[in-house]
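In what follows, structures are represented as structure tokens.
Readers should treat all values here as calculations from the given coordinates under stated rules, not as data from a laboratory. As the structure is a prediction and not an experimental result, all values here were calculated from the model. Cβ atoms are built from the backbone, for glycine too; each structure is taken alone.
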Structure 1
Amino acid sequence: MRILQVSSAQSLGGGETHFIELCSELRRRGHEVTVAGRASGPLHPDITLPFLNSADFWTAFQLRKILRSKKFDVVHAHVARDYTVVAAAAWGVPSVRVVFTRHLLHPVKRHFLYRRVDAWIAPTSQILRTLDPLRPKNPAVIPNWVDVQKFGFRPHETHRPSVIGLLGQISPHKGHDDAIEAIRQLGPAYRLLIAGRGEQSYIDALKRKAKGLPVEFPGFVSLPDFFSMTDILIVPSWEEPFGIVLLEAMASGIPLIATNRGGPLDIIRPGKDGLLVEPRKPEALAQAIRRLSEDESMRLSIIRSARERVELTYEIRNVVPRIEAWYLG
């Protein structure tokens with residue numbers, strides 16, 4: 001197939017990593033993939049267009065000429081502000097199949113141009129439900145993925161004290177305050193590592209809250225190094241659209257505790273692949289950490305089950321063929 005992947009992303013994050021890996025895997029599978037985006041973006045597009053906003057019909061006009069001249073079979077957009085631009089560009093070009101992926105939990109505003117969309121993809125069932133008001137044609141849950149070959153399965157013995165890891169963007173909705181309070185309740189037999197980047201003012205506030213507690217802020221760390229230090233990974237987000245770090249930990253042999261909102265509900269079978277707790281409840285988080293840390297049999301069972309689940313359900317070479325099938329209709 002000749003596939004045009006579209007993203008006006010201005011920075012590199014989880015959605016952009018997904019985009020890059022999708023393009024790479026589709027090419028590996030023999031498809032001709034072209035990327036359209038901003039010249040100043042992080043995706044190094046083959047076709048550069050302004051993508052000023054969702055009403056940028058000059059970009060839509062330029063994109064329509066490209067769709068007609070290059071004879072693409074599929075155009076696939078991944079960023080909400082690109083949806084109307086791509087749908088307008090494909091209007092009157094019946095030979096191209098239009099596919100949109102929605103990566104966030106926030107509802108998408110209805111628009112008459114979405115009548116041109118042939119299929120919608122959501123990485124989780126929760127995201128798919130946010131599309132209900134659009135009455136989308138051909139909606140499907142096709143998850144994000146992990147390349148299992150890049151993650152060695154290396155379970156390790158629990159450190160003393162037990163090391164609890166929290167990795168990713170450092171911002172309030174990620175539940176860092178709850179994690180610190182949970183460590184306060186757990187006592188000196190546990191340490192908390194908060195790795196990642198965020199607004200310095202918020203990080204400073206967290207450090208003040210954690211004063212006197214076994215909490216460290218190592219900043220940016222590599223995944224292998226972080227996982228080698230971590231006995232339990234926690235994802236205490238108030239709401240998580242998907243959570244790629246869950247798959248990365250599962251592939252690596254690190255047991256998980258996450259909140260029962262958004263993506264973790266699809267990814268983790270409670271008690272089998274990890275533990276789920278209510279968000280914004282540090283006492284529930286502390287209880288789950290203690291339970292998983294003290295029950296060695298359950299911990300080992302979860303580690304094995306999680307790795308098997310990733311291999312079967314979230315391995316990139318198993319997921320991308322499902323997207324191919326959606327392209328074909």
Structure 2
Amino acid sequence: MASLVDTVAFVFALIALGYLGGWSGLLKPETGAGLSDFAVSVAVPLLLFRTMAEANFAGSLPLQLWATYFTAVAATWIVAQLTIIHVFGRDSRAGVVAGLSGSFSNLALLGIPFSLGVFGQQGFEILSLILSVHLPVMIGTTIVLFSWFGGEEAPHGIAPVIRDFISNVATNPLIIGIVGGLLWRMAGVGMPPLMARLVDSVADVAAPVALFAMGLGLLRYGIKGNVRPALAMVFLKLVFMPAVALLMAKLTGLSGISAKMAVAAAALPLGVNPYLLAVRFGTGQALASNSMSISMPFAVLSTAFWVMLAERLFG
């Protein structure tokens with residue numbers, strides 16, 4: 001148990017180190033952007049490519065895994081959206097941002113190194129199954145709901161947003177890495193030694209670079225204005241969502257590393273995508289930014305708690 005706590009602490013300490021590097025002025029703001037671009041566009045996609053090309057997913061039970069994780073997403077989204085509308089008096093479009101902010105886990109920059117550090121390669125393979133459908137499901141749902149709740153009020157209407165979504169998914173480096181690895185696996189061709197060495201050398205630095213870059217990136221967002229709605233979203237993200245995931249794992253019969261990874265993924269703090277979509281649709285920017293910034297320090301303890309509880313319940 002001590003080693004688990006140490007690993008969780010190490011993961012978040014790397015984020016804190018990146019934040020301190022930027023806050024102290026030792027590193028320039030553009031350094032964080034450059035490191036994030038390298039991590040998201042090169043290192044992490046190659047890590048996903050290698051995993052998809054070489055992993056054995058035979059015992060991963062993806063349907064139960066997806067049902068467990070995305071039921072937790074749906075339940076949290078609904079509660080978050082209703083909370084912002086009926087408790088805090090915001091409009092329906094801000095409610096969509098709230099739903100996304102309450103349920104969007106940072107599975108790429110934080111989830112990948114976290115799963116590798118806590119659960120090893122097998123945990124990362126399970127996370128990859130969630131990650132492979134996470135972005136299209138979450139962003140696609142957001143677009144549908146914005147269209148339903150007055151998407152034409154968004155800049156230039158909803159049609160350009162849908163076109164952007166399709167384009168972004170098709171050209172997203174993470175999706176390309178996943179699909180490329182699956183295609184390579186289906187081809188049944190081994191990697192030539194030079195290619196394997198190049199992929200390994202970059203993929204092996206993906207985790208620490210991603211965490212450090214995330215810490216630097218937090219400086220760009222910060223806390224803006226009223227924090228009470230954001231605190232409600234953070235509670236739903238860090239407490240309610242992993243609790244639902246744990247319950248669903250029990251109900252669906254998910255077990256072992258798959259169950260533990262589903263709960264851990266649900267317990268991760270918020271990523272940057274809700275803020276980017278809030279900016280795109282012109283509503284809820286402060287809510288998304290506050291939720292992301294506040295969720296990170298609280299997640300140090302809450303994520304460790306849920307991981308330890310999942311370890312106890314699922315072995």
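For the reader, a short list of remarks on this structure follows.
- Value 39, 29, 28, calculated as Cα extents along the principal axes in Å, for residues 143-286 alone, assigned to which of 1, 2: 1
- With Cα extents along the principal axes in Å derived as 65, 40, 34, matching label from 1, 2: 1
- At a computed 35 (relative contact order in percent (Cα under 8 Å, 6 or more apart)), which of 1, 2: 2
- Computed over structures 1, 2, distance in nm of label points 7 Å out along Cα→Cβ at positions 63 and 95 reaches its largest value in 2.
- Entry that produces -25500 once helix-only ellipticity at 222 nm (-39500 (n - 2.57) for each DSSP H run of 4 or more, over all residues; to 500) is calculated, selected from 1, 2: 2
- Looking at distance in nm of label points 7 Å out along Cα→Cβ at positions 111 and 135 for structures 1, 2, the greatest value goes to 1.
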